[in-house]
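Asks: Listed next: structures, encoded as C-alpha cells.
Since every read-out is calculated from the coordinates, none of them should be taken as a lab result. What you are looking at is a predicted structure, and each value in this text was computed from that prediction instead of being measured. Cβ atoms are built from the backbone, for glycine too; each structure is taken alone.
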Structure P
Amino acid sequence: MQIIIHFLPDSRKSRNFTSMKLLTILLALLPVLNGPGARLQVSFDDAGGALRYAVSYDGRTLVEPSRLGLQTNDADYSLLEVVSSETQEVRDNYVLDRIKASRIDHPAVRAVLHCKTPQGRLLDIEWHLTANDAAFRYCIPRDTETGSIRVLQEQSAFRFPEGTTGFLTPQSDAMIGWKRSKPSYEEFYKLDVPITERSQYGHGFTFPCLFRVGGEGWVLLSETGVDSRYCASRLSDYDTAEGYRIAFPMPEENNGNGTVEPAFALPGATPWRTITVGSDLAPIVETTIPFDVVEPRFETSRGYRYGKSSWSWIVWQDASMNRDDQIAYIDLAAEMGWPYILIDAGWDKEFGHEGMEELVRYARSVGVDVFLWFSSSGWWNDITQSPVDIMCDPIARKAEMRWMEGIGVKGIKVDFFGGDKQETMRLYEHILSDADDHGLMCIFHGATLPRGWERMYPNFVGSEAVLASENLVFGQVHCDLESQNAALHPFLRNTVASMEFGGVFLNRRLDRRNGAPGRGGRISGTIRRTTDAAELAISVLYQNPIQNFAITPNNLTDAPAAAIDFLREVPTTWDETRLVEGYPGRHIVLARRHGRTWYVAAINAEETPLKVDVRALESRFGGTALVYSTGKDGLQTGPAAKKALSLPKDDGALIVIR
C-alpha cells in the first residue's frame with residue numbers, strides 16, 4: 001500500500017522555495033503480520049530494493065531479516081516492491097487420520113503481499129500464520145502471453161542471530177551408496193553444532209532443520225506441498241551475509257536425468273516454506289503446519305485400514321524369502337492380531353505370481369493382508385533387488401497393480417528412488433495415483449522426505465527418509481545411537497511427516513539366532529543397547545499409520561509376555577500429541593492420545609538419569625497409570641509398578657493412562 005504525502009514550500013524559511021512546483025513523495029508502508037494471539041510477528045523491509053522478512057516471537061528476533069524472491073527464465077523477481085497487501089482471519093479445520101492429531105481446529109491468518117518488479121512484472125507472496133508457524137510461497141500470475149516458466153533460483157533465505165546452533169543432517173553426494181541409490185535422506189545428524197559449520201558433503205542440509213537460537217527460542221525449517229509441479233528443495237550451507245538459501249537438486253541426481261530447475265504452467269505457485277517457532281520445544285513437536293496449508297491432490301473412493309505388520313526381512317534378512325519363513329511371519333501377525341505382513345524383496349523370483357497368489361490366499365485365510373515390496377528402479381541406479389523395472393514403467397505398473405488388486409494385496413512398499421528432481425516427484429505422484437485406482441496403500445523407502453503428502457494423497461502411509469531400523473542390523477554404531485535417535489526424531493524428522501522406521505526389536509542380538517551360538521560356537525548379530533521398556537516407548541515415539549514392527553516369531557516365547565501383549569494393543573493412529581519434556585538427542589517424554597487413552601513414552605540417551613513423575617502425568621492427563629518400566633529382572637508392569645521413575649541411559653518407560 002502507499003501513502004502520498006504533499007509538501008508545500010514555506011516562503012518564511014526560504015525564498016528559494018517560492019518558485020518550486022508541488023513536491024510529491026511516495027512512501028511505501030510495509031505491512032507487519034501477526035499470528036493469532038500476536039506472539040508471532042513477521043515484519044518486512046525493502047532497503048535497496050531487495051524485499052526481506054524477519055520473524056520474532058514474544059518480541060525476540062528468531063529469524064533476522066532474510067531475502068525473498070526468485071528468478072525465472074521469463075522474469076527476475078529478486079527485486080520486489082510491495083504495492084499492496086491484504087489480510088484475512090481464517091480457521092484451519094479438517095480431519096486427517098494419518099498424522100499426529102486427527103482433528104485440526106485452530107485460528108490462522110492468511111495474508112497476500114502483492115508485489116512488482118522494477119520492470120512492472122507482478123508477483124504475490126502468500127503467507128499463512130498460526131500461533132507458532134509462518135509459511136510462505138510465491139504465486140506467479142499470467143501477466144504476459146508467457147504460459148509457463150522455469151524457476152532458475154530462489155532467493156528465499158533464513159538468517160539467524162549470532163550464536164544459533166543447528167540440529168542438521170547433510171545432503172549426500174548423488175549416485176553414491178548402495179548401488180548408486182543416494183541421496184536418500186539417510187545420513188547421520190549433527191546436534192547443536194554452530195550454523196557456520198559446513199555440511200559433510202558440501203551440498204547443504206536436508207529438511208527438516210532445527211535451530212536453537214541461544215536462550216531466545218527454537219526454529220524449525222521445512223517445506224510442504226511438493227508434488228509433480230516442482231522439485232524438492234533443501235538448505236544450502238550457511239552464508240554469514242545471506243544465511244541459508246533454498247537449494248535445488250544436484251544435476252547428477254537421478255543418474256543425470258531431468259532438470260534441476262522446476263517448471264510449471266501459469267498461473268502457478270511454488271511449494272510452501274515453513275517456519276515454526278517457540279520459546280520452548282512444544283510448538284516444534286506439536287505443529288501441523290505441513291498439513292495445514294496443502295489440499296488433497298485427488299479424492300478417493302477407497303477405504304484404507306491402518307495398523308501393525310510383521311516383516312521377516314528386517315531381522316531374518318534375504319534368506320527368509322522362502323515359503324516356510326513367510327508362513328511363520330503370517331502366523332506371527334495372526335497370533336498378534338495384526339492386520340498385515342510385509343513381504344520384502346525377491347518374492348517374485350522365489351514365488352512368482354502364481355506362488356504369491358497362493359501365499360496371499362493363505363494369509364487372508366488367517367485374517368492377514370499383504371504388502372508387497374518393489375524397487376522403483378529404472379534408469380537411475382544399479383539396484384538388482386527385485387521386482388525391478390515395474391514401478392517406473394506406467395504400462396507395467398498398471399498391469400501389476402491390476403493383478404495385485406485382483407488377488408487381494410492391500411499395499412506396496414517402493415524402494416530406491418533417485419533424488420529430489422521434479423521428474424522424481426512426478427514418479428511418486430504417478431505411483432500414488434495409480435495405486436489408489438486399485439485400492440493400494442503406498443510406503444516409500446530409499447526416498448525423499450514426504451512434504452504434506454498425508455493430506456495430499458489419501459493412500460500415502462509413510463516414508464523412510466531416515467537412517468531407519470535396517471541400520472541397527474547392519475552396524476553396531478547404530479545400536480549404540482538408538483536411544484539418541486529415539487530422543488531426536490520426534491523433534492525433527494517425525495514432526496513434519498510420518499516416518500516408516502520399522503523398529504521395535506525384542507531380540508537382544510539382531511539376527512535370526514538371537515544370541516544362540518552358530519557353527520563353531522560363533523555368536524553373531526549386533527547388540528541391542530536399549531531395554532525392552534525403551535523399545536515399547538519407541539512404538540509410541542515414532543508415528544506412522546502402518547507400523548512394520550521388528551519382532552520375530554521366537555519373541556512369542558522368549559520375550560516378556562507383557563511386551564508382547566502391549567504390542568498387540570498399541571495403536572498406530574493418534575488423536576492428539578503433546579510434548580511433556582525433552583531435548584533433542586538427549587531425552588524425551590512424549591504423550592499421544594488414542595480415543596480416551598493416553599500413551600506416554602519416555603527414553604533417555606544421557607548419562608544423567610531421567611526423572612519421570614508418574615503422578616504428575618496422571619494429574620495432567622486425567623486417569624490411572626499402567627507403567628511399563630525396567631526392574632531388576634527386566635520388564636515389569638503394573639498399576640503402581642513405580643510412581644517416580646529414574647531412567648538410566650538407554651532405558652525408557654511406557655505409561656498408559658486411562
Structure Q
Amino acid sequence: MKEQTLLEATATIPDPPDEPGGQWSLEDSALLYNIDKWGYPYYRINKRGHVAVRPVYGESTEIDIHEVVKEIRRRGVQLPVLIRFHDLLRRRVIELNETFRKAIDEFDYENVYQGVYPIKVNQLHEVVLEIMEAGAEYNFGLECGSKAELFAALAHLERDNMLLICNGYKDSTMLRAILMGQQLGKNILPIIEKYREFEELIAESDAMGIATQFGVRVRIATSGTGRWAESGGDVSKFGVSIPDLLRLINILRERGQTDAFKLVHFHIGSQIQDVISLKSAVKEITRVYAKLVKMGLGVKYIDVGGGLGVNYDSPEAGLEQSINYTLQEYVNGVVYTIKEICDIEGVPHPIIISESGRALTAHHSMLVVGVLSATHKNVSQPVPDVSDDDQPVVRELHDSYEMLSDKSTRKSGKGQRKARFLEIYHDAIEKRREADLLFSLGYLSLEDKGKTEQLFWAIMQHLNRAMKKLDPEESLPSDLYQVEGMLVDQYLCDFSVFQSIMDHWAIDQLFPIMPIHRLKEEPTRRGTLVDITCDSDGKVDQFISDDGEESSLPLHPLDGSPYYLGVFLTGAYQDILGDMHNLFGRVNEVHVYADEDEPKDFYIEKIVPGTTVVEALKLVQYYPSDLKTRMEAIIREKVRSKQLRPPQGVSFAEAYAKGLEEYTYYNYWDSHPEKE
C-alpha cells in the first residue's frame with residue numbers, strides 16, 4: 001500500500017493533464033530499460049508484458065519469470081528470492097567452447113582450446129557441477145586460488161586429462177596437495193606467482209620425490225583498462241618479472257628439468273573493456289611463449305587468464321563496466337593473434353586456456369524483490385493560504401510560488417524564463433534553510449514550519465513541470481538539473497543491498513534493474529530503491545541508461561497488488577561476497593529448468609531455503625537454547641509478578657521460539673495479496 005508522508009497529507013500541486021500521444025508499447029519498455037543491450041539474446045519482454053528468459057542453447061523455449069514468481073508464491077517461498085536458470089549456465093559453457101572451435105577452424109589453428117572455470121567467481125557446488133557437466137565433452141577444467149578452493153576442486157577431477165589451474169599464493173599445505181594430485185596422475189598446474197614460490201615448489205617436490213610440472217604468471221608490460229587495470233603491468237601484485245623468469249630457467253637447466261615448465265599465463269583484469277588491450281597482451285605473452293620454446297623449455301599452454309566481459313549496461317554508454325566487443329571478437333582476437341605470432345616465430349601453436357568466470361555465470365541468476373511501499377513528494381491537497389499575518393519567510397516562499405504562475409513569466413523569452421526559474425529555485429532553497437534555522441532557534445511555530453515545507457515542494461514540482469515544457473534540446477543552468485532529482489520517489493524493497501548486490505555498494509557496480517511485469521503500462525513514476533537494512537548506504541540510486549548513468553529508475557505507481565523488480569546478472573561474485581549486515585542472511589533460492597512438456601515450459605528442480613533467524617544468530621554466537629532459556633526466565637518473572645497471565649506467558653514463549661525459525665526478511669506475501 002502507498003505510504004504517505006506528512007508532506008503528502010498536507011499539500012499538493014495538481015498533476016498536469018496527460019500529453020496527447022501514442023499508446024505505450026512493449027518496444028517502449030524495451031528501449032527504456034535497455035534490455036536488448038544487456039540481456040540479448042537471453043532476456044526479452046514477452047507479449048504479456050513480462051520479462052522472459054530463453055535459457056536453452058539452440059532452442060526457443062521461453063520461461064516467463066512472472067510465472068516463476070507465481071509458482072514460488074504458490075509453494076510458500078518468500079521474497080526476496082534468487083532464481084537460477086541452470087540451463088543458461090550450460091548454454092554459456094557451450095557458447096564459449098563452440099566459439100573457440102569455430103575460430104580454430106576458421107584460422108587453421110593447429111591446436112585446441114581447453115578452458116577452465118575459476119570457481120572464485122561462484123563457488124556454489126551446484127554451479128560448479130552444472131558447468132563441469134556442460135563442459136565434459138569439451139574437456140573443460142577448473143581453476144582455484146585458495147586452499148579451500150583447491151581441496152574442493154581436487155575431489156572433482158574425475159578425468160585425468162582435465163586441467164586444474166592453481167593460482168594465488170600457495171603455502172606448503174597447498175603445494176603438497178598439488179603434488180599429491182600430480183602423483184595421482186591428474187593434470188594439475190600450479191601457477192608460479194613469485195620467484196620464491198618456485199623455490200618452495202621445487203623444495204617440496206624434492207622432499208616428496210615427485211617430478212613436478214608448473215606454469216608461470218608473467219608480469220607483462222601491457223595493462224588492462226577500467227576498474228581492474230592494475231591486475232596487469234608493473235603495479236600488479238601478481239606475476240614473475242622477466243629477470244626472475246630468466247633466473248628460474250637457469251635453475252631448471254641446472255637441474256635438467258626444463259620440461260617441467262608447461263604454461264605461460266597473464267591476467268589484465270576481471271572485466272576487460274577494450275579488445276585492443278587484450279590483443280596487445282596476447283601478442284606480448286605469445287612472444288614470451290615463442291622465446292621459451294626456442295630456449296628449449298617444454299611450454300605447451302598459453303593461458304590468457306580471465307576478463308572476458310559482459311555488458312551490464314548499454315555498450316554505447318561507455319561506462320567502466322561496459323565492453324566494446326562480442327564473444328566472437330574476443331575469441332577471434334585470441335586465436336588469430338597467437339597463431340600470427342607463432343607462425344612469425346616458427347614455433348608450434350600452443351593449447352589455449354582461458355579462465356572465463358564472469359562471462360559464464362553472470363547471466364544465469366537474478367534476484368526478485370518485492371516493493372513494500374513508496375514515499376512520494378507529490379501531494380493531495382491545495383497549497384496553504386497565506387496572509388499578511390504569516391511569518392515573512394512563509395510569505396516570501398508564497399511569493400516565489402505565485403511568480404511561477406505569473407503571466408509575465410510564462411510569456412517572457414526563453415532566456416528570461418530560464419533566468420527567472422533559476423532565481424526562483426535559489427530563493428526557495430535559501431528560504432527553506434532560513435525557515436529551518438528559525439525553527440531550530442524557536443522563532444517559528446510547527447504550523448509555520450509545515451507551511452514552508454508545503455510551499456517549498458510546491459515550488460519544486462511547479463518548476464519541474466515548467467522546465468519540461470521547454471525545448472529538450474535547450475541547455476539549462478546546472479543548478480536546475482537538481483530539481484527532478486529532488487522529486488524522485490523512494491521505493492522500499494524487501495532485500496539487503498549488502499547481502500545480494502554487494503558490488504553495487506562496494507565498487508559502484510551497476511546491475512540491470514527493471515520491473516518483471518506491467519511492461520505494457522507506461523512507468524509514470526521515477527524512484528530510487530532503498531532496502532530494509534538500517535544503513536543509509538542500503539540504497540540503489542544509480543541506474544543504467546542509454547547515455548550512461550541515471551540517478552533514478554522509471555517505475556509504475558503502486559496499486560496495492562504485488563510489484564516485483566528484477567535485479568539481473570547477479571550470477572558472478574554476488575553469491576559469495578554477500579555481507580550479513582543487520583543479520584539478513586542468504587536469500588531463498590530456486591533452481592529452474594526449461595521443459596516444453598510442462599504447462600508453463602519450466603519446472604522448479606530445487607528450493608534452497610534462505611537463512612533463518614536462528615541460523616543468522618548462530619554465526620555471531622547467539623545459540624537458541626540459551627536465548628530461549630533467557631526469554632523464558634523474563635516471561636516467568638512477569639507471570640510471577642502478575643504483569644502477565646500464565647496463558648499469555650506460554651503464548652509469548654511459543655511465539656519467540658517460532659520466530660527464531662522464520663526467514664530473516666520481511667513476510668511479503670501476507671501484506672501483498674495477489675489481485676485476481
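Asks: 26.3 is what came out when Kirkwood radius over Cα pairs in Å was calculated for one structure; which of P, Q is it?
Replies: P
Asks: Who wins on relative contact order in percent (Cα under 8 Å, 6 or more apart) among P, Q, i.e. which is largest?
Replies: When relative contact order in percent (Cα under 8 Å, 6 or more apart) is computed for each of P, Q, structure Q gives the biggest number.
Asks: Where does the value -5000 come from, among P, Q, when helix-only ellipticity at 222 nm (-39500 (n - 2.57) for each DSSP H run of 4 or more, over all residues; to 500) is the thing being computed?
Replies: It was calculated from structure P.
Asks: Matching task: 4.6 is the computed value of distance in nm of label points 7 Å out along Cα→Cβ at positions 368 and 400. Pick the structure from P, Q.
Replies: This value belongs to structure Q.
Asks: If distance in nm of label points 7 Å out along Cα→Cβ at positions 480 and 608 is computed to be 5.2, which of P, Q is the source?
Replies: Label of the source structure: Q.
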